[in-house]
Structure I
Amino acid sequence: MYINFSIRNFWKDKNIFKSYFYFHKNLTKYKDFEMQCVSDSWHVFSIEFKIGFREDHAGVRLALSLLGKEVYFQIIDIRHWDYKNNDWVK
């Protein structure tokens, strides 16, 4: 499931990206929590919600952006998905 709504500034020549804060914590053997705050000059406003299963870095993600600043939170599986064998890569 993926939901995204955004209002972008199309007059920007290029996206200027800068990370202000990053936090990472291992929750279990395969699950990680990440939080990051970045500048994202393209977005005036954006909200993103994603839940993924059976894919690379499956998990939950919430991102909020306002006036070029974005903060996101995610709990992800650090493994990659093997589509051929329909299982996690060993």
Structure II
Amino acid sequence: MKCTVLDTVTGETRISEGIATWNWKEGNWSCDCNRAIIFDRWIADGFCVGGKRYLVIAAEPEDKDDYEVSLAELNSDYPDELLREHGINV
């Protein structure tokens, strides 16, 4: 899935390609732990930090193994208030 990710602290965006939809929605890319890597930041404290900072703000399937999901689904670990603040309907 091709995803545009927003760093809600700096306002910077980055595009990531080649990670399957499931991983963005429910797997390792569904929280800040791996999303930070896209911004060359590493969170290596040994446990998940959850969803606080890095939102998927645009997404499109890239291949046959990807599927359409809403931005709310791709950011389900993030607070509703943060999603609404950035125009994502919950």
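Laboratory data are not the source of any read-out in this text; all were calculated from the coordinates shown. These numbers come from a predicted model, not from an experiment. Cβ atoms are built from the backbone, for glycine too; each structure is taken alone.
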Among I, II, which structure scores highest (criterion: Rg/Rh (Cα atoms, Kirkwood Rh)):
I
In terms of distance in nm of label points 7 Å out along Cα→Cβ at positions 54 and 78, which of structures I, II is highest?
I
Once distance in nm of label points 7 Å out along Cα→Cβ at positions 14 and 30 is calculated for every structure in I, II, which label goes with the largest value?
I
Given a value of 2.0 for distance in nm of label points 7 Å out along Cα→Cβ at positions 38 and 70, calculated from one of I, II, which structure does it belong to?
II
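If helix-only ellipticity at 222 nm (-39500 (n - 2.57) for each DSSP H run of 4 or more, over all residues; to 500) comes out at 0 when worked out from the coordinates, which of I, II was used? Mind dumping the intermediate values first?
Details: I: 0; II: -4000.
Of the structures listed, the value fits I.
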Work out relative contact order in percent (Cα under 8 Å, 6 or more apart) for each of structures I, II, then name the structure with the largest result.
II
